[in-house]
Structure 1
Amino acid sequence: MFYIKYRPQSIKELDNEGPREVLQSILNSGSIPHAFLFIGQKGTGKTSAARIIAKALNCQNNKTRKESDISSEPCNSCLNCKSIDTSSFPDVVELDAASNRGINEVKELIKEASFLPLVGTYRIFIIDEAHMITPDGFNALLKTLEEPPSTVIFILATTELQKVPKTVVSRCIQINFGKAKKEEIIHMLKRIAIGEKIDFEKGVFELIANHSELSFRDATKLLEELVITKKYSLNDARDYIGIRSNQNLLHLVSANATSPAKALEFIETFSQNGGNFKILIEEQLEELHNALLIESHVTKETKNQFSFTLKEIVLLMKLLTEAYANLKYSPIESLPLEIAIVEFYNKRTFK
């Protein structure tokens, strides 16, 4: 699997620029916090970064960390680094809080933290989905987080910061992984394509980035699917992802001011061709967002590609956002979008 095969192995290989710079500075400083809190949506590199830190702090070729001429990066070749990569290193403990969230599991973890490292320099406890820990579990963990043994480091990762108690948050160094940037995803995809010695047509990486939900992992999975199905051209990639029409829905709505017939025909054809409505609505909202910024004089562009007024842009965005939210509940996949288009025409015609 590409997302495992090409998982970053050092801080400099992290595709997420913000966390990469912060973690590099921390490791280079020689003053290592006793608790980290990694915050960000799925697939932004939190677990990969946690393992890299574990390797850097336990690397056999990187022991004299306080000397400025010693690299903060793991060597990835010593026994410790290789053991951490294969999840067989006794001093790195990974816990999935989604299935180990109770007070008994936390007490067992605290007990583990009281032991000195067996092999490495530090004992590293990586707790994924940390927000799933129960209130009693968090209460039990608080004291250890505040005053852990000098050889223990906790790395908590969460997608939902608001569910982590403030008392826990205050005891950790927070690092925000945020959403991946489009250019960062494209850089990662190019790195994988070079590694696999595969040539993709120009535009494919940008297409994947646009439909990855700004997640490195999702983008990697989509790239792998295209490789497996041998979809290397832009048209083949577009067909596979579900963008099967050369027409643009918004242009049809913009050009046909009084009747939704053309737009509804487009939606029907799109459905018959197996198009992905989630992706379609996301694309339309992205274009409307750009039009909104132009009409509001926020961007340097001066010409709106549609004939919509600012009020019509806002109305369409509201209706399409509602349609997007209703997709998962609709017995007919095209229905939420069809309703949104008809409602727009009703409000546009009789305003």
Structure 2
Amino acid sequence: MLEDLVERVIGVDTHKHTHTAVIVEARSRVKVDEIVVAATGAGYDELIEWADTHCAVTDRAWAIEGTGSYGAGLVSALDANAELVHEIDRPSRPARRNGAKNDELDAQRAAVELLSREHCPVPRAGEQREAMRILLATRESASRDRTRAINSLKAAVVSAPEALRDRLRGLNRQQLIARCGRLRHRSGEGPADKATIDALRRLAHRIIALEEEIDAHTVDLKALTIEHCPQLLDEQGVGPVVAAQIYQSWSHSRRCRNEAAFASLAGTAPIEASSGEIIRYRLNRGGDRKLNRALHTIVLTRTRCHPETIAYIERRLADDKSRREARRCLKRYIARHMYRLLENPPEPHPLTT
């Protein structure tokens, strides 16, 4: 338990402009002191100096909310000071109708909740992981915008004047985008025709620009994955985007204590749903859903073109398993395999070093 390793725990409730910290005694859970600092470099230094006045670095641990958002700067400052930092999700609040809530109480609850846990999670770390996270987030945003622009383009074509619709009829998506990008005004067109042509052309140019942005992000992700986790790219169904998501969720060695913990993080750990004589397991709806989606993409790809996976699915179906249950089993197997590849990367070839 953490209380056997440290004397005090500092809970931090992070916000955009300020951070609130509370020191709690590890054994008695009694509050010692509290402070509010600015979410800046000077504020982080003030927070560390305040912690030094109460206990040594080796005698304390930090329980921080929002380590991947508002608390990211604080985590970096604490890592540079060789602090013991743990990640905590939103602490549970009293199930009372008039339960109090403020930043100090949230910080104290974070510290107490960390002390009550058997396994203490640590934040993700590493510049390469952060680089992948930024590229993945930006690429996903561009992909969503591209989908919305395509839907807007198709909706505009449906309501376009008949003469314009005839010029665009029978085209697939890529042909439609290319044709709309080349649309020009013709003599005798009315205001509605001109406005629709302008809108379609601008939408097509937006889609093309977003596709170029997505491709650029994919190229950057491929370069990072080749450098840091090339063993993932060698696996069937794993491309640069999927590999980057798996790597950045895993973050660094020993963040997950074993492959079962990694499977739980991915939401692929089985949940028993037996009743009477029926023994079965259901899908896990928890965990990192982006990591789960990456594993699901691998499964979908392998079920189409990987003979061993296709044969496995058929065997599970013959055992009275549903296709969804078979895929759940596959995701659990793939999570185990990916964890072992990440924790035990192959040695570089002497000629490549």
Structure 3
Amino acid sequence: MAAVAAAAAWGCGRAAGRAAAPGTIALDANENPYGPSERALATIRDTAPRSCRYADSADELIAALAKRHGVTPEHVVIDTGSWAVLVAIVRTALRGGGHTVVPHPAFGAVAEYAETLGPVTRVPLDRAARHDLDALAAAVTRETKLVYTCNPNNPTGTIVPARELRAFCERLAGRTTVIVDEAYAEYVDDPRFGSLDGAVRDGMPIVLVKTFSKLYGLAGLRVGYAIAPPAVANQLRATRGGPDKVWVPYAGARAALASLGDDAYVARTRAQVAAERAKLIAAVERLGFTAPEAHANFIYLQHPTPDRVAAAMLERGVRIGGRTDRLGCRITIGLPAEMTTCIAALSAVLPTVQ
């Protein structure tokens, strides 16, 4: 539990750095309030004096990631968080324009950036708030250059079984670039789920996107990466520009390396989040509302007026995500005490907000 105490000391569960009333509980950005692992924290402390240097350990990080996913270093592209990775993929795929297909709702950065370069088709999720793979495939045209998937999906937390998602990627292989965003994969404990890094190893032309910002708790150090066939990875590097060492902070590269070796921390954090997530879903259901089956560090409260719910919650000192779309509110799983406050606020808000 040392990591929990460290998180509390560092204020990871607070709204530090963002405009909000003092003491506001931040449950809107899917951050890990437990903070980095003890190994990562020790590394950050040790490397802080060298923050004046570029990340000369970038090659070591790339080699470790390649080994972890069973690929070569030529498959791995690092960048300043997965957001930067996604932007590089969009810029590469839509060079000269082109059509993009995305599920909706899903992480909005891809669609929003793609719309600056070409048309975007948003495909509604199915009744279980999962990707509708058949509908996504049907939306692909001759002009489609990019298809985005997010597994687990943000903001719903739902998953697509690995076998189904791989078959979907195979259907589109060679026709368009397919992104598989696995930002929250480390939170999933379900036999149906699995990373598609094996598909990349087999040469499938997809781009897998990963991050250290979520379960690993390194959101403030900005380390993300892509795994793609070498030819695609080379294109991403050309779009990104610059040597690898300038794209991640020195402390971030070292902390990411330390995090990769701490499987006990990953398992403990996953279990803690799952326990609090179950409590939150049960509370939402007791209040007469529903949330899809969730597998990440957030739930999706389905509500007809999410903006009003978010505003009312903020008045009670809890900031949740109500503005990502008009279909529901995304609530991040915080520390146990924070979730107690959140549930009390929801109990006051939901019966009154229409």
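Of the structures labelled 1, 2, 3, which one yields -12000 when helix-only ellipticity at 222 nm (-39500 (n - 2.57) for each DSSP H run of 4 or more, over all residues; to 500) is computed from its coordinates? Among 1, 2, 3, the structure yielding -12000 for helix-only ellipticity at 222 nm (-39500 (n - 2.57) for each DSSP H run of 4 or more, over all residues; to 500) is 3. When Kirkwood radius over Cα pairs in Å is worked out for each of 1, 2, 3, structure 2 gives the greatest result.
Taking distance in nm of label points 7 Å out along Cα→Cβ at positions 47 and 199 from the coordinates of each of 1, 2, 3, which one would give 3.6? Among 1, 2, 3, the structure yielding 3.6 for distance in nm of label points 7 Å out along Cα→Cβ at positions 47 and 199 is 1. Hey, relative contact order in percent (Cα under 8 Å, 6 or more apart) derived from one of 1, 2, 3 reads 16; which structure? Source structure for this number: 1.
We did not get these values from a lab; they are worked out from the coordinates using the rules stated. Owing to the predicted nature of the structure, the values given are computational and were not obtained by experimental measurement. Cβ atoms are built from the backbone, for glycine too; each structure is taken alone.
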